[in-house]
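Given below, in the form of structure tokens, are the structures.
Every read-out reported here was derived from the displayed coordinates using simple, explicitly stated rules and does not represent laboratory data. These numbers come from a predicted model, not from an experiment. Cβ atoms are built from the backbone, for glycine too; each structure is taken alone.
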Structure I
Amino acid sequence: MIDIAMKNPTVPDAALFDMDGLLIDTERLSLESFAQTCTEYSLGDQRALFLSLVGSNEASLMLILQRGIGDRVDVKGFRGHWAERYHVLITEGELLLKPGVPELLAWLALNRVKLAVATSSATSIATMKLTRTGIIHWFQEIVGGDTVRNSKPDPEIFLNAAAVVGADKTRTIVFEDSSNGVKAGVAAGFAVFQVPDLVEPTAELLLLQHRVCKSLHEVLDILKSGEFQFSGQV
């Protein structure tokens with residue numbers, strides 16, 4: 001039998017996925033609960049602050065909040081109320097997959113690609129979200145932000161995820177929605193596909209020369225077409 005991945009240079013050895021805003025439409029829920037908490041604390045419109053938090057693990061998130069609103073509110077209390085509101089939304093409300101998720105995961109699995117989630121969310125929360133949306137079975141590993149010291153844009157989480165699945169680093173793709181995630185994937189030396197969610201990439205980010213797609217449907221079309229080729233370098 002001919003190895004499919006060896007036959008087609010477009011097929012990666014491993015695919016590392018961010019979760020929130022890429023696989024699952026949760027960033028809007030996080031923004032909604034954040035905005036409600038800002039209203040509760042009379043902070044006004046803090047959307048720009050929220051967007052700067054996207055892709056951060058809990059430790060980094062707290063530091064950014066402290067710099068942004070620490071002179072006006074008790075950050076621990078604010079974070080606690082925000083987390084409570086968000087928890088209700090993700091545990092009691094409907095969690096929706098982003099367009100193209102089932103099709104892309106099925107195609108990658110058919111081609112025997114190693115799959116891992118590398119998310120800034122805590123591992124337990126990520127496991128819950130992936131279970132509720134019915135896609136956890138596709139992934140060999142879940143690497144949460146609580147398992148690393150350095151948050152995205154540091155490459156640590158992607159390097160760890162690649163290591164635990166035994167990825168060929170010259171044929172690994174990172175899938176991301178956020179700027180911090182893109183920077184982390186590029187810093188790790190991997191090919192990066194970005195499907196923006198709440199924020200479009202800046203001109204500065206585009207200098208990284210990663211692939212930007214409108215949806216995971218478009219990503220799948222590119223991979224199937226043979227248009228994308230690995231450089232063979234890390």
Structure II
Amino acid sequence: MDLEFDVGKSLVPKTGETISGDTIEVYDTGSSTTVILADGLGSGVIANVISSLTAKSAVDMLDQGIDLDSIAEILAKSLPDVANNTDVGYSTFTIVQVLPDGTCSIIEYNNPRTVIVENDVITEIPRQTFNVSGKQIHKCHFQIQEGSWIILVSDGVINAGVGVLWNHGWGQERLESYISRVIHKFNAAEDLCRDLCDVCQTLYSEKISDDVSIAAILSRKTQV
């Protein structure tokens with residue numbers, strides 16, 4: 001059974017900024033759909049320039065037929081080590097690629113764990129870790145089915161409510177718990193993204209201290 005994919009995204013900049021420091025790119029060839037979420041260090045225009053460069057570089061390499069592992073390696077080598085130098089452009093990234101046969105590949109570098117939902121239940125897929133120029137890259141490959149969700153988030157989502165409701169923010173576990181409770185209500189990726197952004201804004205008490213960015217992929221049976 002071939003699948004098609006509904007992709008949605010929503011970005012809310014840090015309060016006081018006119019542009020998000022995060023970038024989400026969607027690259028659809030018909031034979032694959034790829035979503036890239038890049039999070040530039042800091043916020044505003046400078047962060048946006050770095051995240052845009054990271055995401056668009058990934059798209060350019062996809063357009064050249066370069067495989068995901070090689071793209072991740074090239075990006076990781078090109079980015080500085082934020083622990084050693086915060087004065088130069090730094091970005092994290094998540095890349096998700098899905099194929100009509102249900103093959104899904106996820107590559108993550110310093111972004112929150114991608115949320116995977118099967119049959120309205122959060123599914124944990126083990127990641128492999130490989131080292132590129134001292135940077136830890138996580139990846140996994142698995143099969144999805146009709147009705148599967150893949151949800152990418154920036155750390156502004158995980159940090160929502162930090163210092164207000166919780167010491168360390170909403171967190172991965174609370175995020176996944178919320179998604180598992182509400183996912184059955186949604187049949188469009190864009191609607192889920194908007195809902196999660198709305199929740200984050202509420203948790204931040206409308207004073208968003210970090211860019212909030214969400215992308216979602218919903219798999220559907222191909223309509224003939």
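Listing for the model above:
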read-out	value
Highest-scoring label, criterion being distance in nm of label points 7 Å out along Cα→Cβ at positions 40 and 112, among I, II	I
Comparison of I, II - label where mean count of other Cβ atoms within 10 Å over residues 104-111 is highest	II
FRET efficiency 1/(1 + (r/R0)^6) of positions 56 and 208 (r between Cβ atoms, R0 = 25 Å, to 0.05) derived as 0.85 - corresponding label from I, II	I
Value 19.8, calculated as mean count of other Cβ atoms within 10 Å over residues 160-167, assigned to which of I, II	I
Origin of the value 3.2, where distance in nm of label points 7 Å out along Cα→Cβ at positions 72 and 120 was derived from one of I, II	II
At a computed 18.2 (Kirkwood radius over Cα pairs in Å), which of I, II	I
Of the structures I, II, the one that -8500 was derived from, the read-out being helix-only ellipticity at 222 nm (-39500 (n - 2.57) for each DSSP H run of 4 or more, over all residues; to 500)	II
